[in-house]
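Down below are the structures I want you to see.
Values quoted throughout were computed directly from the atomic coordinates according to the rules given, and no laboratory measurement underlies them. None of the values given here were measured: they were computed from a predicted structure.
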Structure 1
Amino acid sequence: MKVDKNKLASVWGKEAQKPVFNAFSQDIETDVAIVGGGITGISTAYALNRAGFDVVVLEASEIGRGTTGYSTGNLYAPVDSRLAELEKKHGEELLKEVVASRVAAIDFIEQRVKEFGIACDFRRVPWHLFTTTEETNGREEILHEQRAALTAGLEVSSRVPAGFPLPVKDVITIPGQAQFDPLIYTRELAQNIHSSRCQIFENTKVLDVLDKNPCIVKTANGTVKAKQVIMATHTPKGIYLVHAAMEAKREFAMAVRLKGPLPNSAVYWHATRESQFSIRPYRSSAGDFLIVLGRSYAVGKENQMEKSYQSLEAYLRAHFEVASIEYVWAAQNYRGADHLPYIGKSIGNSNVYIATGFAADGLVYGTAAAMIISDLIQGNKNPWAKVYDPTRFTPAASAKTVLNENFNVGKELLKDYLFYDRSTELSTLKNGEAKVLTVDGEKVAAYRSDTGKLHLVSSVCPHMGCIVHWNDIETSWDCPCHGSRFSIEGEVLEGPAYKALSKPVNSTGNSQ
């Protein structure tokens, strides 16, 4: 089950208009600077600009083509860790508030679609959580989720819908959820709000943010001075307390063509014994695709990565008549320690807001974050601000995750530094092979391309000093501690790191 790297791309974007925003090139003063141009950043820019604020958005690559463009385009009130688990951790009242915020976020997206006439194929569809006849357990999980959904005020059915694509054993259905093309939505929303008072810049990497009065946002080509800064980067850039409380995960998705017709439009969550698979049909002018999202794995864990990909392909071929695999991609997510996002000012921040910990529910939580942070900046009371406050204290719900995450970070540091590869010579590195090793006393990440070109960078993550691991499927260096990812040249692809992997001092870098 080797990955065809020619198919490593998201299914989204083939139909997306591509407005090109200029790169940032001169110093600017503004009310609010937003770092990140995904659904969180663009939605927040919309809300603040409509409230009369001057806004500057700085996106490192292209609007919407980060985590937003690598999602499945599903919008739903439930959460991937289960409503029943939220109720168990936080109680009935908070469960209701979380669901209310997510329902409001979906409505917000629908309102923007109508306001601007965005042709992103937004449609209301049912959401299903189910087990099949091949599972010997799972009924209790389905019943718990049904009770929690009813407690949260959602409409729930336990009848098996007609035309269901798999043989169902137990199922619950929540109507009125939604699907859309997230890339078209985000890019067209950006295009509609772009103006002299809402300036959007692409291909502009932020190098540092200073939390002052005003805040200073540094880029390679100029500085933004802003009264407030919003880190809409999925995980905040730099070092924040929440990094120690979140798990960094990735999960593979595939878009395949089937030999037969697609299932009815819906969000299908198949709860299996070991994990969950998320399924959605996608019809476009380019053809009909079935999109399936697989089990998550810890960033930087090579063995987990391969198993995740293999289990997804095996699942697809076991449950559907697959004609061809057309697209393969992976998306990153960060789960809060108590299974809730962190939205607002972090501990120690005066004028910087963060929005992170969305797990696999980022399209909805990102939109909710825009609503919450825009209210906070305006001085308006928001009904959900306290729920997601980054300074909240929830030891009973958080302790196990925090302890495990920091134990894993310590374990990675100890393992990689004590048992660092010291025997592999660069000359023995084969084409297509990568290795972390010591060269002339330096810790080096070495990759030799299929053409024989050698790429050398430091293997020490500049975020907090962990050792990066090789990602053979996506050809990147990934940090197992806090999720920073780097290209073979060391450039930051995503995660909390500001700086690239440095070049080794005692090497010639890229050589034949």
Structure 2
Amino acid sequence: MNKSNSLLNRMLMMCGLAVLITAPNLAQTPAGQQQQERPSIKGAVLKGQAPVNKEVLKVKLPKPYETKLGNGMQVLVLEDPELPTFSMQMVFLSGGMNDQNGQEGTAQYVATMMREGTKTRSSKQISEDIDKLGSTIFVNSGLSSTTSVVSASGLTDNFDQILELFADLILNPSFPADELTKLKTRNLGQLRLNRSQAFFLANEMFSKVMYGSHPAGRNALTAEQIERFTPEMLQKFHATHYRPNNAIFAIVGDVKRAEVIARLEKTFASWKPGDVPKTEIPKVNDTGSSKIYLIDRPDSAQANLILGTHSIERTDPDYFALQAMNQVLGGGGAARLFLNLREDKSYTYGAYSSVSSFKYRGVFRAGTEVRQEVTKGAMDELMLELKRIRDEKVPLDEFERSKRTIIGGWALQLEFPQSALQNEITRKLYGLPADYWDTYPQKIAAVTPEEVQRVARKYLNMDKMQIIVVGDAKKIADVLKQFGKVEIYDTEGKLLTSTPPPAGDSSRSGNQ
């Protein structure tokens, strides 16, 4: 058995991950009786708890071999002969954050277009070559990302041919004008479709509210921004940022590091380093006082709700406590939001929360979709759970379950060598310690209920909690006014009207 798999099996057995959610018939519960596990949730119970063996917290994971080529390219090689396959990535340390003012989206379009033609291959030939080799090749970069990634996978027997195609896309993209026109046409059609989707509208407004003019506020490009792209713009960005001294090459699979290094040296011998502009990440500005942003979507059957505040940068010491807090609050089907809004109240199919963190401040967000007639009830329960995790210390048994879930999920991803390598890439991108992933489960396990309450009080600031709602304003605007000042927008993001909060509103107070 492979060492990583045997490690995984030991960890899973120690974790005791059998956490089952059941929804018993409410008629079977005598009136007024509360479930022992969750005093505030009457219609759900958790079963199958198992103790944690502390040995699960002591692991030493395989480390990739690291080196740097003569042209400045960093290389990570993680040998794993379990299967005759490999996965590799070229991670460029430039992305949407490097777009020039007035040219937002350039990094994203460069990445998308790299598969649409090189100096020797057409878009059709690239697709045919990928299919013939039984491989996958993707290129992506986000509107606000700090990286652009070219990834590929396939059989080890086809490594040389896949590497050659991989390198051709990186070194020789031609950005053909006809393919760019097709891409813009597709994206304009997708944009029109997106504007009819409540989920898109909610996320677009959330990004704008949380980040304003910061690059992280870009959720989608406008039609005007899409139309302006030219092959020359894309070629200039590529020539500037796609340099070996701005890249990390990482590979995992049935490969030998000496052979990989030799092939990389040969394949990228002509690739020269260059002066790459430093990525400047603007400061994230405060959102100000809490406000409700209602996107009017007439005749909508549901209300999409998002509540959020700023969180932390990835290297913040509060990272582990925030992860533990979020798991308790809304990290899955055994968390409070799900058990309350779905299992107990039957308002929704699901209610969750998340915490993001980057090289700039991320966000905490909690959200759900509910029938419009229960908008007030859903808002009441969301507010209740946010206040409860701030005001009350999490019971120890509930807290230990949540930490087991985090550690167990982390252990499960070790089954996939690609995840181990991705973890190492993350470590390098954020400058995390060499033993970061070895000690990750220990740091999660060390979080206390007191720390969870501390970070909840610090980051879930109800006076700055921004609320995004998409729904039929005629049906829910008056309901939302009970929770604060409401601004109403149309589906194009144009402000229609603004209403003040009710006199003496104190629905979100209590941060002192």
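State the single structure among 1, 2 that was used to calculate helix-only ellipticity at 222 nm (-39500 (n - 2.57) for each DSSP H run of 4 or more, over all residues; to 500), giving -8500. Here the read-out was taken from 1. Assign the value 20.7, 60, calculated as Rg and Dmax of the Cα atoms in Å, for residues 97-384 alone, to the correct structure from 1, 2. It must be structure 1, since only it matches. Looking across 1, 2, the calculation of P(r) over Cα pairs in 20 Å bins from 0, in percent that yields 23, 57, 20, 0 traces back to 1.
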